[in-house]
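Peer 1: Got some structures for you, see below.
Quick note: the coordinates plus some simple rules give every number you see, no bench work behind them. Owing to the predicted nature of the structure, the values given are computational and were not obtained by experimental measurement. Cβ atoms are built from the backbone, for glycine too; each structure is taken alone.
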Structure P
């Protein structure tokens, strides 16, 4: 199994086959990442109907067939009809498509791991289909360690990295500042973060700051 993270699925077609409670929870998970999927099923869970009225999901009321998934970038098969799941998985696999077979992962080409996120920090856990329950437990354990503080902390680290890349050309000097930024004190203390940024900007002033200094002379 090759782990990968996909960007910009907001603009890609993501299709779910199946309209029950499993589909509903899959849709909620997709929404966390800004994805508005299409759900194909002859019947729908009431919660899916509610989401559709809010414009959060597109529902197609029919029995699923190849034409419903042929142009999908990613398909999730979550019906209670294993024959339908297996046949569509086979066709999608032969076509080189990304397909998640919820009840039999080995028949698909992709799996969706248990995920926790803290702003820019995203951590996923997979047991390769052996035990989704264990994957969720490990995710919960990790979430307790990497708590809400990491949201602001990652924003700080992103700002540091952007500034360092823009203003420091020497690689060794870059590494020194980036290594310093991940010291625990900057996770716990916002004032220390500000002090760090002030020292960085003083040591390597931006072009704008240099211009302002010249103007003041």
Structure Q
């Protein structure tokens, strides 16, 4: 009985450590050129690292957690790491800050980017529910100028944005009110505006303290 209690305690401790990271996101900067802001996105056993500004993938890795340390193994990405090379890093979480320190990693490309970094817990603002009759007012083609156009569509109950010049891929919009949406791409938001006739005439993109008008063409 005593051995069973000890085993259950160990299993609970392991689960509790893993649970600190599972399904959490953290924002910070890698120690690479230009120190770009990126997101650490921990799933059940996959860690995705991608650009905060445009969600472009930097690296996808498997991870396991043991005794306040996680072990990484590359699946795909931009580093020069061999897919069989393991990297082990000690981590600590305090006041919504994640600290990462190198324990052992033969891939210097990964260790130099991750060692001695700090990350802030991150969540996108909660999405609000908007009636479909409201959402269906917004689809159309919007242009900032002749060279820059974005198509807004309504698909599977939500708005999507697509552009050959301004977006890497078709992107979902997340409502924060009936006419305001987030891209989940950096700090970019979008606000639909109606004209005097009550019809949608444009949207305004708010980015880095600046506003950009996109006129509805059709």
Structure R
């Protein structure tokens, strides 16, 4: 499978994760937990812009969203593409480093099989260990860290096309791990949404009939 297929899957999962977060996970305690992913995403945009000759004029990150305003990079064509793809590029580097130095010994990620990686992530989702907390941090932030915006897509589509002609075993291993992490991210988000819905339904007050009315509403 070419690298382009992995990239498309990651982009689709990233959009799904961001949608669930912004549409359903708006609780005050939940939003700050994904602040790190937003910070990394916007910082990568800003860094790439500076490296390609642009100038950052605004940078804002909150628990809910973030943005970077900047002048167009001086490097033509390549500059805007690199600035747009920077969160995914640097994000993969960060995940690769985290996997190499902290997660590999516990997760034993040595395959490009997405299902095997998914199972290993689930098995090692242990909050009693340091690697478990690092994994939880990745799971909470990976969607907003890697997911490109619609504005990003306008500039990175040529790179996506090129990626379909690239084959790399080592890169495929990292990308398959990213996909496994994002699948678990979506699973956890859906689980949190379901638990919140159950708890909120239980907290709803019972509807009492109006004594002066013959109409009873359950």
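Peer 1: Which one of P, Q, R has helix-only ellipticity at 222 nm (-39500 (n - 2.57) for each DSSP H run of 4 or more, over all residues; to 500), as calculated from the coordinates, equal to -15000?
Peer 2: Comparing all candidates, it corresponds to P.
Peer 1: If distance in nm of label points 7 Å out along Cα→Cβ at positions 91 and 171 comes out at 1.7 when worked out from the coordinates, which of P, Q, R was used?
Peer 2: R
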